[in-house]
Structure formats: C-alpha cells, structure tokens
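Asker: Down below are the structures I want you to see.
None of the figures in this text is laboratory data; all of them are computed from the coordinates on show. Since the structure is predicted, the reported quantities are computational estimates derived from the model, not experimental observations. Cβ atoms are built from the backbone, for glycine too; each structure is taken alone.
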Structure 1
Amino acid sequence: MKWDYTCKYCGIDTKKGKDNFYGVTEELWNQYGVGEGMLCLGCFKKRLGREFTKEDFVPCVLNYFVNPIVKDIINPTEEERKSLWKKNN
C-alpha cells in the first residue's frame, strides 16, 4: 500500500521539507488529527485552536532532532536529547 503524504486540509505534500514531520500525543491526535491521514503542522495547529506547548509533543527523534519548529517549541535539554539518542541507537 502506498502511503499518502498529502495534508488532508490544505493539500501540501508533507514529506517535502522537515517542518511537517512531527509526533503529538495520542490523545491530541485522536481528538484533532485525521486518523491514518496526514496533517501539516500548520493545519494541525488550526484544528487545535491554540499555540503548541511542549507537552503536546512526544519525545521522539523527529521532534527533538529533525523538525526545527517543533524543536524550538520543545526546547529539549542536552540531557533529554542524549537520553533519547541513547534509546534510539
């Protein structure tokens, strides 16, 4: 099965660039996400109806190292980054 990376709201290709790969808590995705589909970060924020907080995002490589927008929101400490890196390597 081919995965569709198109944002279900605005139609952009979410696999272009690094800004649209992120992981939010299961609770948030179940309430504001689109099930198995994709949402760009901007459209997810619109659905959420508020600014993101650190607590909205799960600790994962995408959030801590890849997505510069989410990384700025989370602002992980050096200890948090090292701990996550060790878990994934």
Structure 2
Amino acid sequence: MSATIHMLLAALLKVGAVAMIFNEVRGLVLAAPVLYGMYTSGGTGMAIWLGICALGGIALSVIVPLFAYKKLDKFVKSKAQAQPKAA
C-alpha cells in the first residue's frame, strides 16, 4: 500500500516538474512586456520602479513553486526511506 502511494506521489512530482518548466517559460513571457515598457518610457524613475515591482512579482511566482517542489520532493524521499519494505 505504501509503495503504491509512493509511486503515485513520485508520478505527481514528475508532472509537477514539467509544470515548473512551463512556469519558467510563462515568467519569461510575462517579463518581456515589462522590459519593453521600461525601454519605451525612456527610463523614467516611475517606469523603472513599476518595472522592478512587476518583475519582482513575476520572479516570486516562478521561484516560490520551485522551492516548494524541492521541499516536497525531499519530504517524499525521506518518508519512502523511513518506511521498511514488507517482504
């Protein structure tokens, strides 16, 4: 039973890894208009401030799930090693 749960969680983590790759691409797509807007505004102080805030939000939406994935993967692996295998 625990092996089935472990295999299910491992499969979900692999699907999550693929979703992370798509999340990285989404972050790059969202960052392009912000950088272009900063360029076309002539680099005014307000445009730079808004750009930094927007890029910070995009970075958080990309980086936070990456850390969550690593923590969850470590937790699943530690639980799998802690449970003895039934013979």
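Asker: One of 1, 2 was used to compute helix-only ellipticity at 222 nm (-39500 (n - 2.57) for each DSSP H run of 4 or more, over all residues; to 500), and the answer was -10000. Which one was it? Can you show the working numbers first?
Answerer: Working: 1: -10000; 2: -32500.
Derived from 1, not from the others.
Asker: When FRET efficiency 1/(1 + (r/R0)^6) of positions 6 and 30 (r between Cβ atoms, R0 = 25 Å, to 0.05) is calculated, the result is 0.10; to which of the structures 1, 2 does this value belong? Don't skip to the end; give the middle numbers.
Answerer: Values: 1: 0.75; 2: 0.10.
Of the structures listed, the value fits 2.
Asker: While we're here: Which structure, out of 1, 2, was distance in nm of label points 7 Å out along Cα→Cβ at positions 14 and 62 calculated from, if the result is 0.7?
Answerer: Details: 1: 0.7; 2: 2.6.
Structure of origin is 1.
Asker: Matching task: 40 is the computed value of relative contact order in percent (Cα under 8 Å, 6 or more apart). Pick the structure from 1, 2. Walk me through the numbers on the way to the answer.
Answerer: Working: 1: 28; 2: 40.
Source structure: 2.
Asker: If distance in nm of label points 7 Å out along Cα→Cβ at positions 22 and 70 is computed to be 0.8, which of 1, 2 is the source? Before the final figure, lay out each step's value.
Answerer: On the way: 1: 0.8; 2: 2.4.
Only one of 1, 2 returns 0.8 for distance in nm of label points 7 Å out along Cα→Cβ at positions 22 and 70, namely 1.
Asker: Separate question: Work out mean count of other Cβ atoms within 10 Å over residues 38-45 for each of structures 1, 2, then name the structure with the largest result. List each step's numbers first, then the result.
Answerer: Numbers: 1: 20.1; 2: 11.0.
Top value of mean count of other Cβ atoms within 10 Å over residues 38-45 goes to structure 1.
Asker: Computing Cα extents along the principal axes in Å gives 70, 18, 11 for which of 1, 2? Numbers along the way, then the final one.
Answerer: Values: 1: 37, 31, 21; 2: 70, 18, 11.
Traced to structure 2.
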